[in-house]
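The structures considered in this document are given below.
Read the figures in this text as sums done on the coordinates, not as results from a lab. These numbers were taken from a predicted model, which means no experiment stands behind them.
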Structure 1
Amino acid sequence: MLKDELPKIVTGSVPGPECKKVLERRKNAIPSAIGNNYPCVIKRGAGAVFEDLDGNIFLDWVGGVG
């Protein structure tokens, strides 16, 4: 279960390759007036933990990201 896993970075850097693809598409499709403060694309979340498209797992310490 996702909520039982500890945060981990599997791609070596963030954003990883899959997130970069989506973020590039977003940059070309959405006006720049609509900001994006987080360089990740969330695949799933549970509790205070979320996973991006590359399999990196983060702790949502900000609140409300995932």
Structure 2
Amino acid sequence: MAYTNRDHTRSYSNTKKQALAAHEIGHTVGLDHETGCVIMVDNTAKRSACGLVKLTTDDRRGINALY
């Protein structure tokens, strides 16, 4: 279960919130943090810098490997 602190995310744009939700869903299905430009990168600023708002091919491969 993911808990998002509203005080922390109140200033987030809708795009940034979408990326955060996709990241947390990735954890729900078993993905861990990664490096590089993937939705599972461990830092919101890094995700934003990559312009990510949805799972990448690498993220999908990780899910497929688990299931």
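Structure notes:
- helix-only ellipticity at 222 nm (-39500 (n - 2.57) for each DSSP H run of 4 or more, over all residues; to 500) from the coordinates reads -15000; which among 1, 2: 2
- When relative contact order in percent (Cα under 8 Å, 6 or more apart) is calculated for each of the structures 1, 2, the largest result comes from 1.
- Read-out Rg and Dmax of the Cα atoms in Å, computed value 11.6, 36, structure in 1, 2: 2
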